[in-house]
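Each structure below is given as structure tokens.
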Structure I
Amino acid sequence: MWIGLILAGGLSRRMGRDKAVLVLRGRTLLERAVDLVRAAGGEPVVVGRRRPAGQVAGARQVDEAEGPDGERGPLAALRCGLELAGGRPALALACDLPLLPLDLIGFLMREIRDHDAVVPRCGGLLHVLSAAYAPSCLGAIARHLARGDLSLHGFLDEVRLRIVDEEELEAYGGPGILLNVNTREDLERARRRLAERET
């Protein structure tokens, strides 16, 4: 079974409050992410500062800062999660992506069998927190962290990268499925999209 690393340690500056516990159609964003990983067949692990058990929907928790260098941030979280996965591939999933469809996750996890990283690209941007990673990325990640390079994009130049372009994303609902909930307007946009799906 692959592991789903749900990143929930951000400071939510633009939202002004903890995004992970915002409620969207009856469930928090974090609960939605945990449920999505389970439905796709993965083991959910919430990565970030430890939260009360009631917030993580029964998922295991790990704090990336408990690693050897005490580093925080998405790259340290990915390394921590891949080490925890024990040789299994991992899906890195930001907790603020409520429109990501189940079948896209299945596609990413199938594609990772032949690559080191499988990352969607939309609007010219790599969406590294809705992507699949193999344990073979650990060496490149460690080298970047040792140099003080905390960018989650930087190490991708050193691995076998499979980019999922917008044309391929159309089969799963188009670029809109990668909506990050960063503002109240984004939250309302996600609420409308989910309501449309369910009617």
Structure II
Amino acid sequence: MRTANIARKTKETDIKLELNLDGTGAFSGTTSVGFFDHMLELMARHALFDLTVNCVGDTHVDDHHTVEDVGIALGQALTAALGDKRGITRYGSCHLPMDECLVLCALDISGRPLLVWDLPVRFARMGTFEGELCEEFFRALCLHGGLNLHVKTITPGNAHHLAEAAFKGTARALRQAVTVDRREPGVPSTKGLL
């Protein structure tokens, strides 16, 4: 079973995260950051991952440490659950429309982390959530999950819609990439290693 349990405790956050790559899209838990919890629930649902996240963070300071550290923990869980990556599809992409917005999310589970980010939400606020934290989450996810991820705005619009499209689109791309390809008995690379 492709699952992982991660516990991460620092002076800023205390996180317990459970991930099942072959789940049904169930999400439970809380980070105490409402908008972020909403985005994590969307990710789980659209990736068809079962995801439990419980985080106590220093949100009295701001939401930065909570969002970034959950990204780190989720990336670590993804790496652990995939193991040697034998048999996975490896690549995934999604053009995700969200009302007036259209966002492209394309990724490679290459083991060579890189985030290319083109989502104009840096100075936006979604409730009390700062838009620049979206990029911080995805950067942490990429670094600790070994992902090469491109998030590109095709049609801009409302910041909430753009952020939602990025989370859903990345989830859909992950869903493709982690899928087991029955025709691929080994690691999907000419190098023999990811």
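Comparing structures I, II by Rg/Rh (Cα atoms, Kirkwood Rh), for residues 40-103 alone, which one has the largest value?
II
Compare FRET efficiency 1/(1 + (r/R0)^6) of positions 8 and 96 (r between Cβ atoms, R0 = 35 Å, to 0.05) across structures I, II and report the one with the greatest value.
Values: I: 1.00; II: 0.75.
Largest calculated value belongs to I.
Distance in nm of label points 7 Å out along Cα→Cβ at positions 80 and 144 was computed and gave 1.7; which structure, I, II, did it come from?
Source structure for this number: I.
Suppose you compute helix-only ellipticity at 222 nm (-39500 (n - 2.57) for each DSSP H run of 4 or more, over all residues; to 500) for every structure in I, II: which one lands on -11500?
II
Who wins on distance in nm of label points 7 Å out along Cα→Cβ at positions 32 and 160 among I, II, i.e. which is largest?
I
Computing distance in nm of label points 7 Å out along Cα→Cβ at positions 112 and 184 for each of I, II, which one ends up highest?
When distance in nm of label points 7 Å out along Cα→Cβ at positions 112 and 184 is calculated for I, II, structure I comes out on top.
Supply the structure label, taken from I, II, corresponding to FRET efficiency 1/(1 + (r/R0)^6) of positions 72 and 176 (r between Cβ atoms, R0 = 25 Å, to 0.05) with the calculated value 0.60.
It traces back to II.
Given a value of 22 for relative contact order in percent (Cα under 8 Å, 6 or more apart), point me to the structure among I, II it was derived from.
Working: I: 22; II: 25.
Clearly, the read-out refers to I.
None of the figures in this text is laboratory data; all of them are computed from the coordinates on show. Bear in mind the structure is a predicted one, so any value in this text is a computation, not a measurement. Cβ atoms are built from the backbone, for glycine too; each structure is taken alone.
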